[in-house]
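Below you'll find the structures, each written out as structure tokens.
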Structure P
Amino acid sequence: MSIHCLSISVIALALLSACSSNQALVYAQANRTTRTDPDSFLVGRDSLPSVLLVGSWHFNYPGIDAHKISEEDKVNILSARRQAELSDLLDYIARFKPTKIAVEGGRNSGYILRRFEAWKKEGKALGASETDQIALRLLDRFKLDTLYGVDAYPLLLELANNRSKTADSTYLDRILARHYFGGRNSISQRYQQLYNYQDRQQTRLTLLESFRYINSEKVLNRGFGAYVSGGQFDAKRYEGADALSMFWFNRNLRIYRNIQNIITSPRDRVLVLFGAGHVSILNYLFACSPQYKYIKFNDL
């Protein structure tokens, strides 16, 4: 090949390389423009109220949940060891600096506040529940004057309670009779093994370690997974889906709405203390909403 031809080839390769580089640059710039954060539209520079979800187990073990904990796996929150650990847990949650505290109770929270007053003014011991041990202690620490009960009654039970007792049996009665939660298929049995493991872990870990675990992203997601993969959910048609949406999911949507209703200022910092099963759904709802600055427990 002549030197002349070689020079032309080199120039052609250089031009081709330049074109390729320009195309890559244009593609990169176009690709960057498609990655616009949706919050630049939905939030902009607005100040948002902050929300922290804290999932817990029920310290007083009322025995009303589907999963029952054996006596040897129950944590005595009033023991000297657990009270010392509770102090560390409270210090960790206190980093959030709440201005409002919402708990798993009805809107009439006066009976809880009376326990608070008896504790502060009369020296009466607090109860063993997480509401007393966590919420009321933080209420005192931050000198807040009220506690918000934001629990809700699900649509399925509301409809069932309001229907005529003499009416013929309906589809509503059929799904209400079973609820379609839990089950005996293989995945339900695996969930039972997971629950038993978590119960044992709570006796070994500190309170803060336990809370960091049960409030972690995957544990929360898999916790809700029990409802959509259990044996009773796999009904022939839509009975499981309808029962779940009208009972458990609906209850938590209503709880979410109740929390929304107590937020009145972009300066609000709302601590929500609930059973971890609820937080599995609330976590999803708050993470999706552009109306709030959602603080995850493990990000404090």
Structure Q
Amino acid sequence: MRLRGLMVGTVTAALALSLAACGGSSDSGSGNPSVDAKASFEAGTTMATLNQAGKIRVGTKFDQPLFGLKGLDGKPTGFDVEVAKLVAAKLGISADKIEWVESQSKFREEYIEQGKVDLVVATYTINAKRKERVSFAGPYYEAGQDLMVKKDSTVDGPEALKAAGAKVCSVTGSTPAEKIKEYVDQSNIVLFDVYSKCADALRTGQVQAVTTDNVILLGLVDASKGDFKLVGKPFTKEPYGIGIKKGDTKFCQFINDTLKAAAADGAYEKAWKDTAGKVAPNTPKLPETATCS
């Protein structure tokens, strides 16, 4: 995935059953999705392996408000986190059996290839280059690259950046860092490992704009307490997918079916409203999932 977004969208007949109706779970009263206690899978599949292990390792972001932000209890919260919990629950795994692994943009493919995580849900944009190394389920949400600036800035879109001589910050290894090269000279692009550092640079005047997906920026704007604003002119389409090991088509199809079931039974909407929906209340429609390959 990559790092962006402003909204989100997420059965086969077999998976059209409500996640809330699937089996009992100690999570059912805690706001976490109900676990499918009767989950059973074809031997040798990733689903069977994870179900038998009773645990799963999920790569996500720890620094992105509304999507993946590490809390005071050491656990991440956000829409990506809730989507991962939906997948885990359908595997028969409760939320407390998820190991959360911080997965910065530049490490996502590497972590999947090396088996450090079982899947990645981390504002991970699906693109051709990444698909050479990993496979994607989804998309579960479509974001758009935008700009965040100080509240008194006159920058009104990417076309205004070069004329203003603006320095723009993004994150190493992200799709937005590549796309912004169309609008800004390379010498005016500043890269960090996390977006929180970009926000600090904007606050101190070291850069004049921060760019990534609109939903990520919306979280940073909300956290700024009025210091920043979203320009509100997205200039890309960024489909967020769930990264898994290359060629694992059965796992991909399982995740796609789970997303469709969650969209049908309201679990997807709940995941949105409990997280990103607190700032962007209109629940996005789940995008059409792509063919697994």
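The numbers here are math on the coordinates, done by the rules we state, and not lab data. Nothing here was measured: the structure is a model prediction, and the numbers come from that model. Cβ atoms are built from the backbone, for glycine too; each structure is taken alone.
On distance in nm of label points 7 Å out along Cα→Cβ at positions 135 and 159, which of the structures labelled P, Q is highest?
When distance in nm of label points 7 Å out along Cα→Cβ at positions 135 and 159 is calculated for P, Q, structure Q comes out on top.
One of P, Q was used to compute distance in nm of label points 7 Å out along Cα→Cβ at positions 127 and 151, and the answer was 0.9. Which one was it?
On the way: P: 0.9; Q: 3.3.
So the calculation was done on P.
From P, Q, which structure was mean count of other Cβ atoms within 10 Å over residues 103-110 = 20.2 calculated on?
Source structure for this number: Q.
Matching task: -16500 is the computed value of helix-only ellipticity at 222 nm (-39500 (n - 2.57) for each DSSP H run of 4 or more, over all residues; to 500). Pick the structure from P, Q.
Checking each candidate, the match is P.
When FRET efficiency 1/(1 + (r/R0)^6) of positions 119 and 175 (r between Cβ atoms, R0 = 30 Å, to 0.05) is compared over structures P, Q, which one is greatest?
For this comparison of FRET efficiency 1/(1 + (r/R0)^6) of positions 119 and 175 (r between Cβ atoms, R0 = 30 Å, to 0.05), the top structure is Q.
Out of P, Q, choose the structure whose coordinates give volume of the Cα convex hull per residue in Å³ equal to 118 when calculated.
Computed on structure Q.
I have 55, 46, 33 for Cα extents along the principal axes in Å, for residues 47-166 alone, calculated from one of the structures P, Q. Which structure is it?
P
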